[in-house]
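Colleague: Structures given as structure tokens follow.
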Structure I
Amino acid sequence: MSLATLIKEFWRFIKENLLRILMGVVMVVVLVVSGRYFLNRWVRQDTRPAYDYLAEVYQQEPASFQMIVTMEDGSIFSTASLFDDYFSTPQVVQSIEEKTGVQFADWLEAERTLEMYKTNDFRGGLAGLRDTASNVITMRFLVGKTSEDNLKIAQAYAQMVEEEALPFFDKIQATIIQEPALGEMVPIELTDEVPTDETLTPYQSKEAKGHILYGLMGAILGTLLVVGVLFVRQLFKKVINYAFDYTWRLEDTHLLVEHHRSPEAIQALIEFPSNQKQVIVKEDRFQDDEVLISDNQRQVRVTDLKHLDADFSFDEIVIIIKSHLTTKEWFKDQMDFAHLYPCRVRIIHIV
């Protein structure tokens with residue numbers, strides 16, 4: 001068998017089944033992407049409310065106030081995180097809710113659900129940030145469902161600072177230098193540490209990238225699956241269509257001939273060289289005008305080598321295959337008989 005012939009035939013197989021392959025691939029891609037979507041929804045059903053809640057909160061305008069905090073000895077107090085850690089405790093949040101009438105405690109639980117914990121690089125919706133250049137601490141509030149709620153919350157916390165109603169104020173003193181107001185007061189170099197309306201974008205882009213990745217995986221899997229199914233289906237068919245439907249020996253001559261060539265051209269391929277005696281074998285499913293075969297004493301035409309006259313001597317057996325017509329069982333029988341004769345074997349496959 002020729003590797004080049006098999007590759008050529010496999011490419012013809014792909015082209016002839018291209019529409020089926022594309023339809024199958026589309027179906028597999030849809031199944032994979034939709035399956036991934038619904039599975040992802042099911043897995044993340046506990047986090048979706050938190051995402052939706054923060055998506056609304058982070059769209060609002062933050063409120064902030066600024067202060068300078070000093071120690072008893074007059075040195076600058078630099079641990080801004082102490083304030084937002086304390087301000088975020090459930091007891092303090094509850095007292096601010098009672099004072100302002102604004103319910104915002106769900107913000108912290110939502111951030112924890114999405115694993116947006118307070119770290120050195122991210123301080124969350126209620127954040128205390130120190131500008132190292134000026135030592136000013138900015139308290140930023142992006143925890144309410146409206147910008148006005150954020151301002152009310154900021155004012156309540158500022159009042160708590162002014163009243164020194166903090167357990168650690170016996171060792172430090174805070175002076176508010178910028179009253180609570182809407183707008184961004186955080187220095188631009190520190191904005192990466194606080195949430196904005198773009199903070200949740202990675203969650204969306206991650207999901208979109210996941211759909212694209214699974215779509216590509218589905219396309220690859222679908223192509224392999226559909227081609228594999230069609231290939232196996234072809235192998236189990238009773239009639240020959242492609243050269244990989246049958247086998248021949250390396251010493252056999254094998255020719256693929258396109259069906260649109262004229263019968264005269266096909267006849268020339270069959271009968272050449274003209275000085276050879278041939279047995280031409282073709283299944284009786286052929287129509288008479290499909291292949292022209294000369295009537296002469298150098299050739300014998302049969303539909304089965306079992307019916308060959310033993311008195312006829314010949315140099316070559318020519319077996320003619322027609323795609324979609326010649327049966328695999330018939331061809332196998334003819335090849336078995338042909339190789340019992342001490343002569344050349346030529347296979348003409350009309351595709």
Structure II
Amino acid sequence: YRYPVILNIENHCSLEQQNEMARILESILGDQLLKEPLVHAANPRYLPSPEDLKYKVIVRSRKTTKATKPNIIIQSEDDDDPIFDPPSKRMQYNLGELFIFLQNVPYRDYDYAKHNYSSWHSSSLAETRFEKLSRSDPTSLILQTTWRTLRTYPGGFRQDSSNANPVTAWIHGIQMAALNFQNEDDIMPLCYGKFLDNGGCGYVLKPTYLINAHETDYNPLNPKLDLDQAKVLTLTIISAQFLSRSKTDISDIPDPYVMISIQGVPCDQKIQKTKVIENNGLDPIWNEKFSFNIKYSQLALVYFSVYDRDSFTLDDKLAYFCLPLTMMQTGYRHIHLRANNNDLTHSTLFVHVDIQDDDDDDDNITSTRF
């Protein structure tokens with residue numbers, strides 16, 4: 001890795017084991033472990049650039065000098081979920097005071113955070129609480145992300161390790177959206193696609209209207225604000241090649257169709273599908289055209305999914321590809337599709353891409369076949 005890795009620690013250790021954890025971290029990571037405060041060279045209110053922290057590992061956790069007994073209920077990452085509200089649990093002095101320079105603190109409203117939190121104070125929000133705040137007080141969320149880091153994570157009710165859609169967090173400026181990577185569901189491709197940008201280094205620069213949200217009054221729930229260059233994306237789904245068969249029945253020849261999903265702010269979220277081609281996974285041809293009006297183009301992801309239609313059970317996803325709209329190149333393109341584990345497949349999707357500025361900014365979708 002080149003840019004900083006943030007190691008979020010959920011403490012389940014006794015004091016003795018916390019000491020051992022600190023020793024292991026230092027012995028293995030050595031100079032890569034950040035051991036000095038996060039301070040911006042020009043303005044201490046802001047975090048330093050990832051460029052200034054290259055090859056560093058930053059420990060994120062709660063920090064206090066208060067020691068605790070091993071038998072007290074441990075801290076869970078679900079700090080803001082009301083069903084997880086245990087007694088106070090803290091990291092011991094050795095680990096907390098030496099290595100934690102991204103301090104996990106409770107989330108508070110903007111006025112409180114502005115006067116009591118520094119740039120290195122970070123807060124975690126459980127999925128349910130984040131959803132409520134994003135509806136009731138999105139401005140406070142967005143403004144706080146301009147000078148400190150926020151993190152969301154799946155709610156404790158997700159016993160099946162399923163995932164919430166991280167796009168909702170990203171459009172509110174949330175820097176870290178935790179996902180259950182062990183679950184290859186329909187959500188994981190959004191993460192893979194989002195971070196294709198910027199060379200796949202793991203860091204993507206926000207749009208200016210999110211960086212300077214205190215000046216732009218950006219609100220993802222207000223589609224009337226003209227803060228981004230609206231675009232018209234026209235996709236022609238021409239054909240596919242060498243589609244794999246469903247893992248549930250490899251003897252069944254696919255009946256494929258393509259789903260195109262635009263993920264972003266609510267006014268841009270749209271889904272369109274091609275027709276189904278019967279019994280052809282080798283070289284199905286659709287020749288269908290779809291147009292999408294996208295208001296916040298810098299926040300939009302384009303998600304291609306190829307499914308095998310099944311009359312009696314749920315349709316099987318055969319392959320997919322997801323990428324930011326800003327990375328799409330125009331003209332005739334072969335899209336190399338990926339499997340559910342994000343591995344490349346032999347399957348491709350042949351498309352034509354056209355992207356134009358949308359001066360009229362009408363909210364509509366059209367689809368045609370020829």
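Bear in mind that the values in this text are calculations on the coordinates, not laboratory data. No experiment lies behind these values; they were computed from the predicted model shown. Cβ atoms are built from the backbone, for glycine too; each structure is taken alone.
Colleague: Of the structures labelled I, II, one was used to calculate distance in nm of label points 7 Å out along Cα→Cβ at positions 54 and 302, giving 3.2. Name it. Numbers along the way, then the final one.
Modeller: Values: I: 8.3; II: 3.2.
Only one of I, II returns 3.2 for distance in nm of label points 7 Å out along Cα→Cβ at positions 54 and 302, namely II.
Colleague: Computing FRET efficiency 1/(1 + (r/R0)^6) of positions 118 and 342 (r between Cβ atoms, R0 = 41 Å, to 0.05) gives 0.65 for which of I, II? Can you show the working numbers first?
Modeller: Details: I: 0.00; II: 0.65.
Only structure II yields this read-out.
Colleague: Work out the source of 13 here, i.e. which of I, II gives that when relative contact order in percent (Cα under 8 Å, 6 or more apart) is computed.
Modeller: On the way: I: 21; II: 13.
Among I, II, the structure yielding 13 for relative contact order in percent (Cα under 8 Å, 6 or more apart) is II.
Colleague: Now, a different point. Identify the structure, out of I, II, from whose coordinates helix-only ellipticity at 222 nm (-39500 (n - 2.57) for each DSSP H run of 4 or more, over all residues; to 500) was calculated to give -13500.
Modeller: Working: I: -13500; II: -4500.
Among I, II, the structure yielding -13500 for helix-only ellipticity at 222 nm (-39500 (n - 2.57) for each DSSP H run of 4 or more, over all residues; to 500) is I.
Colleague: Now for a different question. I have 5.8 for distance in nm of label points 7 Å out along Cα→Cβ at positions 14 and 262, calculated from one of the structures I, II. Which structure is it?
Modeller: Numbers: I: 3.4; II: 5.8.
Clearly, the read-out refers to II.
Colleague: Given a computed value of 41, 25, 19 for semi-axes √(5λ) of the Cα gyration tensor in Å, which structure among I, II does it belong to?
Modeller: Computing semi-axes √(5λ) of the Cα gyration tensor in Å on every structure in I, II gives 41, 25, 19 only for II.
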